[in-house]
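For reference, the structures are reproduced in the following blocks.
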Structure 1
Amino acid sequence: MSIDTTAWRTGAAAAIFALTYFVMAIGRLPGFRLDRAGAAFLGASLMVAAGVLSLPEAFAAIDMNTIALLLGMMIVVANLRLSGFFRLLTQWAATRARHPLILLTAVVLISGILSAFLVNDAVCLALTPLVLELVLGLERNPVPYLLAVAMASNVGGVATITGNPQNMIIGSLSGIGYGSFAAALAPVAAIGLALTILLIATLFPREFWIRVRLAAPPAPPVRPHRTLMFKTLFVTASLMVALFLGVAPAKAAAVAGAFLLLSRRVKSGRVYAEIDWTLLLMFAGLFIVVAGFEHAVLTPALLQRLLALPLSGTAALSVLTAALANLVSNVPAVLVLRRFVEHLADPREAWLVVAMASTLAGNFTILGSVANLIVVQRARARNIEIRFGTYFRVGAPLTVLTIAVGVLLL
């Protein structure tokens, strides 16, 4: 290979990587209607077209363990949603919450605990309209409760490998067992959920520090699809047991999802309609884009220079990860940190730090995570506006406090 050809491929890989991550950061390509998933797919295609990667190398770069795990979990959540489980759970909690502070606590715990085991984006997609319907029916201010859904889902998602997409990637890349991951990060999530309740209640005193008794929710009785719900809950419980017993997460989730598609009552098309296919496309594209960048730009010499920087400590790595996650979003941040983390003295510990910081950093601003955007967009559809400053007033201190807790515990 000539020097000119090498230089061309290096420059092309760097340019494609930079452009892709630019779109990841701002959410679209100016002047075009290209979103994040489209940018990842375009970037992956350009890596192949420019000769940075061959087609077989591009296919090999896609981590199918992560794709299978995410797809399987999406099918599980879709069945829970179609069965009416989320509505039943929300209404059950609402009938027992007779004060706004108790209702806030219930919302945080439901969102956080469900997100600890299921994909947090899907949890927000299911819970947001239900919580919104509930609090509007009770004539309460919906904003703090919607903040609770988003922020608790981010905090709760830090607890396990299946809590969010970036943890799924880390679980696949690191080889850390499901139980070991949860043992290390579940305490961070638990303290984080308590801080979420405290901060939201403190910053919205007129909503929570009052003497008022909430009436029973005006919603009609829930009529869940009991057969589907019990079947899905059984499969979900079996999936969690399998994960804690050490079954490979991708294998367990794929089998669970496939089994749930075997139904006499629910058409597979209804389940497919609930799956976020664009997220899967974005993941596949980003795997290829990052692989091309690593292949052509991140040479062993450059990697050694990066490893010489004082960034391997828990606090320094947390700050670096949180800053990068807010700059380009958490999933791209994890992928770009992969080669750096794999060459550290203790990669297992470093991966836990990256999982903690990249997830909790999602609470810093509205743009910090997909879960936040789901809540904001769903609220806007009901003419409820969550302003950037309103979110930041709670999210920024929550991010700093929870990451500080994570650094101390790790």
Structure 2
Amino acid sequence: MGDESGAELPVLTEPTDGLPEVVDTAQGRRTTLDALAAGSGPIAMDVERAQSYRYFSKAYLVQLRRAGAGTFLIDPIAFESADGELAHFAALRDLIGDQEWILHAASQDLPNLVSLGLRPERLFDTELAGRLLGLPKVNLGAMVERYCGVRLLKEHSAVDWSKRPIPTDWLAYAALDVELLHDLRDRLASELAAAGKQEWARQEFDWLCRWALAPPTERPDRWRRTSGSHQVHTPRGLAVVRELWLARDRIALETDWAPGRVLPDAAIAELASKVTKEHPQVPTAADLRRVDGFKRRQARQYQSVWLDTLERVSEMTPDQLPPLRLPSNGIPAPRNWDKANPEAWQRWSRVRPAVVTLAEGLSLPVENLIGPEALRQLLWRPDTPLTVDAISAQLAARDVRPWQRELVAPLVVELLG
């Protein structure tokens, strides 16, 4: 890939200051804290996870960089105590907690940083800034090429960061992820100011700081998200999905393997889809052995578990089987509104295209102008009277930021009032 002139961009392969050692001792931690304290300005941060390999979403490497201090690679696993507490990060939290953090795609890294006790008060998200500026590509590599004139190699983005020791070339990759974040932040801040979007960004970044502290909510029926389960058309087949998913989840939890490495979703769905109205019998051991996913080494280790699970499903009474579809208490998808709520469909047909047009005129992805769920909830049954204040209040209750409300509420009132 080259720059706009067609020239090939130089590839950044090594950190400017050399590859730092991994901080995994008490002495290294003290040295890191002293150096960061002596530095100045915002803290560039990144986190490496192993979500495709491990059950638990946790930080396996934390990268920090500060002007006048340099880059630091901290191994959180080295500081885990026997009970899993990470009190060693308390001093780091006290040092950087009130400083501006620079992250790329902050929503991915913040939950892991918060789990280490690191909570932001101020931040700058370079990916979100790119979205607000309407950039065509907002991944880190594309933005570094655009603003810094160099290429970053991303060949280690999906490796198993739980591996110890971490290979040297992986560490170089990790260090480079924070190498240019300060330059990128400054250039984006200038463009946001020039575009009159500085206040928009500030509100979005403040919202991210609050969002990071909100406890995550988990669906009680996560098994229904098994990839390929739409191919299953009987309650007993769906029970096969549920029970195999739960059995796999228990194994993954105990072994700290990613569930897909224990048994792929595709294998669960393929086996369950064999239960049809014409062939209502639960799959047999022979059926199981014909599915490729069950032939994998890790899946074969637990063949007795899978067979016991199938036996249990075969003995379930009809009232123990899950329904094919759950009753919906929420708002249906807008494509179904013309029958479920014709007035809402008319509102959607007027407002949604106008919101898209407004976003395009502002060089924004429409989802950054207003979240799709907030717009659906508003148009399904808006408050009356249809005034800017009333619509703004409804949007505020759905966590729509002030800058978004100032743009969307008058448009809604103009179209519907």
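What follows draws every value from the coordinates through simple rules; no lab data is involved. Values in this document were obtained by computation on a predicted structure and should not be read as measured data. Cβ atoms are built from the backbone, for glycine too; each structure is taken alone.
Summary table
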| quantity | calculated |
| --- | --- |
| Structure (1, 2) behind the derived value 14.9 of Kirkwood radius over Cα pairs in Å, for residues 281-384 alone | 1 |
| For 0.00 (FRET efficiency 1/(1 + (r/R0)^6) of positions 193 and 313 (r between Cβ atoms, R0 = 30 Å, to 0.05), calculated) the corresponding structure among 1, 2 | 2 |
| With relative contact order in percent (Cα under 8 Å, 6 or more apart) derived as 25, matching label from 1, 2 | 1 |
| Structure (1, 2) behind the derived value 18.2 of mean count of other Cβ atoms within 10 Å over residues 177-184 | 1 |
| Structure (1, 2) behind the derived value 0.7 of distance in nm of label points 7 Å out along Cα→Cβ at positions 185 and 321 | 1 |
| Which entry (1, 2) yields the derived value -24500 for helix-only ellipticity at 222 nm (-39500 (n - 2.57) for each DSSP H run of 4 or more, over all residues; to 500) | 1 |
| Mean count of other Cβ atoms within 10 Å over residues 113-120 - structure with the largest value, from 1, 2 | 1 |
| For 3.8 (distance in nm of label points 7 Å out along Cα→Cβ at positions 33 and 97, calculated) the corresponding structure among 1, 2 | 1 |
| Answer label among 1, 2 for the case where Cα extents along the principal axes in Å, for residues 201-240 alone, calculated from the coordinates, equals 50, 19, 10 | 2 |
| Identity of the structure behind 40, 35, 20 (criterion: semi-axes √(5λ) of the Cα gyration tensor in Å, calculated), options 1, 2 | 2 |
